[in-house]
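What follows draws every value from the coordinates through simple rules; no lab data is involved. Predicted model, so just to flag it, every value in this text is computed and none were measured. Cβ atoms are built from the backbone, for glycine too; each structure is taken alone.
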Structure I
Amino acid sequence: MLVELSSDSSLTEKFLLEDNCRILSLKAVSDLQKYLTEQKDWIHNFGLTDQEGKVIGKMFGVLVVINSMNEIGYISAFSGKLAVGNHHSNFVPPVFDGLSEESFVNTGMMHLKEINKELERLENDKVQDHASEIQFLKAERKDHSILLQNEIFEQYHFLNKYGVEKA
């Protein structure tokens, strides 16, 4: 969601000048800080007040942009989870939704968790020798982990500042 910073069209010509970017960035940061202290849509203990419960710090960021209609504004984001979720108004959606159960990463991680549980069960069995099964499961875990990591790398492609795709 683009939050407009200025409707002054002359600013777009000077946008790339260092001082203008700095001033606009500071305004965006100030706006975001104000929003975070005043919003009532969710509760998160940042440790800034005497609020009870576990203090969980959070990293926020703003990016000042000019959109296709020459409007100057900013987008804001946060790292990880915020107030038990990662989709909140006023913030861009995550690049990767780690809370989505259907994602290939979470499905893959659940499979690894199942392998680990079975390995633990077999390794703790003092009655029978499961050496060959354990060896097989460790190899399966390694192979699955490598495949999952490769799939993650294949999913992420970004454009650099020159418009060249990077993985």
Structure II
Amino acid sequence: MMEYIESSQKRRETRPITTKEVEMRWDWPVEVNYLEAKAFCNYKSETDGKKTRLITEPEWQAIAKDAKPETNICLKYFSTCPVDQFKQGDFYDVYGNVWQWTETFFHPLEGFKVHPAYHDFSTPCFDEKHNIMTGGSWVSCGNEAIQSARYAFRRHFFQFCGIRYVQEE
């Protein structure tokens, strides 16, 4: 074996490794888990001197009513896009590009009933350890690509999810 290794290394072509620096794009969304999003909000609170937190589900619903379907959803661009590309009402990327973590715990909507075929799909998440994600992402398709989609994951999961925060005066 050693003979083979020595022989193959002698024949290996040696080229210098070169890299090209890629300019950082500051206008693209971050993709973070809930804990990282909260850490960022805490940082903003300290540096800006204003209480900063993630948006709640009702707050997101209020801004989403003006959202248009021309968004980055269902693999339309096969990746995230700059955050200023899809204006929706007074905001950008309300719907599509990345899911948005909320402060709201996952909970049943009024009239919720367990479906016999999915008895263990939602109910295990009603534990105040799962936060709601809203808005869908570039990779959301099917029932995750509709404007009313709400989804939940444990806070440490990374799921094509970004940040929309609010600052209190």
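To which of I, II does the computed value 8, 23, 24, 21, 13, 7, 3, 1 (P(r) over Cα pairs in 10 Å bins from 0, in percent) belong?
I
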Origin of the derived value 0.35 (FRET efficiency 1/(1 + (r/R0)^6) of positions 46 and 134 (r between Cβ atoms, R0 = 41 Å, to 0.05); candidates I, II): I
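Supply the structure label, taken from I, II, corresponding to helix-only ellipticity at 222 nm (-39500 (n - 2.57) for each DSSP H run of 4 or more, over all residues; to 500) with the calculated value -6000.
Numbers: I: -14500; II: -6000.
Working through the options, I get structure II.
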Structure responsible for 30, with relative contact order in percent (Cα under 8 Å, 6 or more apart) calculated and labels I, II on offer: II
Which of I, II leads on distance in nm of label points 7 Å out along Cα→Cβ at positions 62 and 94, largest value: I
Origin of the derived value 5.1 (distance in nm of label points 7 Å out along Cα→Cβ at positions 54 and 70; candidates I, II): I
Mean count of other Cβ atoms within 10 Å over residues 126-133 - structure with the largest value, from I, II: II
